[in-house]
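In C-alpha cells below, several structures.
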Structure I
Amino acid sequence: MTTYPRYAIYYVPDVDSALARFGAGLLGCDAFNGEDLPFPADVIAEMPDWADLTNDPRKYGFHATLKAPFSLATGKTEAELITACDAFAATARTIPAITPVVRTISGFIAVVPAAPSADLSTLAQDCVEAFDGFRAPMTSEDRARRTPAALTARQVEQLDRFGYPYVLKDFRFHMTLTGRLQPPRSAAVLTMLQARFAALDLTSLLIDRIALFRQEAPTSRFQIIRQTTLS
C-alpha cells in the first residue's frame, strides 16, 4: 500500500514568468501556494467544459516530470531529501535549452521540446538515478496500476528498477495542459492552445531549476515545497 506523503521532482518555470502564469491559469491552480485560480474567461467562453478537460493534470500542477512521485524509503526524511535537492542543483552541469512548442503527446496536449535535447535527457536521467535511494520500494498495487502487459520489455525493466517506466530512453519532456482527448475534440483544443502559446512569443526555454513537490494524501494536490536553480 502506498504511504503518504509522496514526493516528486519536477521542472517548473520561474513563478514570475509568463510561461508559469500561462500553465497555472489554464490548469486553474497555483502549485506554489496551492490556491485555485480562475480559468481564462475567453477559454471558458469557447470551451465551457474546460474544468473537466484539465481535471487530471490539475492535481499535479503545471510541471514536467524529472523524478516521478514516490513515497520515502524507510529511514529517509523530508529534510534529507531537501538537502539532496540542493546538492544536486549545486552540481555543475550544462543547462538544457529547448525551443518549446505545444503538441499532442499520447492523447493529451502539452508543452514539449521542438527537437530532442541530449542535455535534457542527461538531466532527467541524473534526477532519476540520484534520488532513487529516497524512493520506497514499489508496491504490487502500484506496479499493477502501470499495466505492465501494455509496456515494452524495456519499460517493464525500468518500472521494476526505478518505479516508473518512462525513464532513460523512454523519457519525454512534457508540461501537460489537458487530460487525454479524443479526436476531433483534441484538434480543436490543440488549435486553441497553440494560438494562446504563440502569444507568449517564447522561442527558447532554459530548464534551469528543479522543484520538490509534496502530496499529503491521495486526494491532495501536489504542491511545491522547494525550488532550486541549477548551477
Structure II
Amino acid sequence: MKSDSPEGLLLVDKPAGVTSHDVVDRVRRAYGERSVGHLGTLDPFATGLLVVLVGRATRLATFLDVEPKVYEAVIAFGTETDTDDSTGEVTRSAPPPSEANVRASIVTLTGEIQQVPPAYSAKKVAGRRAYAAARSGEAVELAPASVVVHRWDAGAFMGDTLSATITCGGGTYIRALARDLGRLSGSAAHLASLRRTRIGRFDVADATPADALTAVPPPLKRLEVTVAAA
C-alpha cells in the first residue's frame, strides 16, 4: 500500500547563523512530516549543502554514499580561538607564518591523519558533550581520531589568510585542520569562513535555499539506493 506521506530527498543550502537542526525544523513545517533527518551537521557559522531525508527515506541513510565531502574554507593566521573558528575568543596570538611553512604543513595534514576534535564539538567526554563542558569552563581533553583528508586545493597565500578547497572523509573537522595548520606552520590560526559544496554525488548547485522553504516547498527527489549483492 502506497503511503500518502511525503518521502524523499531534499538538498538545502544552509545560510550562516542557523543550526542544521533549525533547517530540519523548517523542512518538517514545510512538508508536514515529523520524520526528517540530515546527513552531516554544519556548524551555525558555516554555509552550504545539507542533504535532508524526509519520511520513510530516513531509513535509507546508512545506504547512501556520502563521501567525500568538499569544503571551501578561508583560514586566518595570527590568532587561535577557543572554538577554532571566528566565533570564539582569542586564546593565543603569533606572527603569520611563511608561505613555505604553510605549504609544507598542508602536506603533513593530507592523507590519513590523527586529529584532535575541537573543544567546542559534539564529541562526548565522560558521557557529556564536549561543547557543554567547554561552555561551563571545564577543561576538555579529547582523544585524537583517525580521519582522512584526500586533498587540499590551496589558493593564493595572502600573508594572513589562505583560501582552500578541502576534500575529506566523514568525521573531519575543518576547524581543527585550520588550528593545526597554524600550529604546524609555526603560527596560530582559526577558521574564518566555511562553505560545504558537495557531499558524495550531491552538489550545492542543485540545492534549495533554506529561506525558500517558507513558501511552497519544492518536490522531493525520489531516493533510489542500489545495494550490491554479496
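Consider the structures I, II: one of them gives 2.1 for distance in nm of label points 7 Å out along Cα→Cβ at positions 11 and 211 as calculated from the coordinates. Say which. Could the numbers behind the result be given before it?
Working: I: 1.3; II: 2.1.
This value belongs to structure II.
Of structures I, II, which gives 31 when relative contact order in percent (Cα under 8 Å, 6 or more apart) is computed from the coordinates?
Values: I: 35; II: 31.
The read-out comes from structure II.
helix-only ellipticity at 222 nm (-39500 (n - 2.57) for each DSSP H run of 4 or more, over all residues; to 500) was computed and gave -9500; which structure, I, II, did it come from?
The structure behind it is I.
When volume of the Cα convex hull per residue in Å³ is calculated, the result is 125; to which of the structures I, II does this value belong?
I
Where is distance in nm of label points 7 Å out along Cα→Cβ at positions 107 and 155 largest, in which of I, II? Let's see the in-between values first.
Details: I: 1.1; II: 2.5.
Top value of distance in nm of label points 7 Å out along Cα→Cβ at positions 107 and 155, among I, II, belongs to structure II.
When mean count of other Cβ atoms within 10 Å over residues 27-34 is computed for each of I, II, which one produces 19.1?
Matching structure: I.
No value in this document is a laboratory result; all are computed from the given coordinates. Fair warning: this is a prediction, and the values are worked out from it, not measured in the lab. Cβ atoms are built from the backbone, for glycine too; each structure is taken alone.
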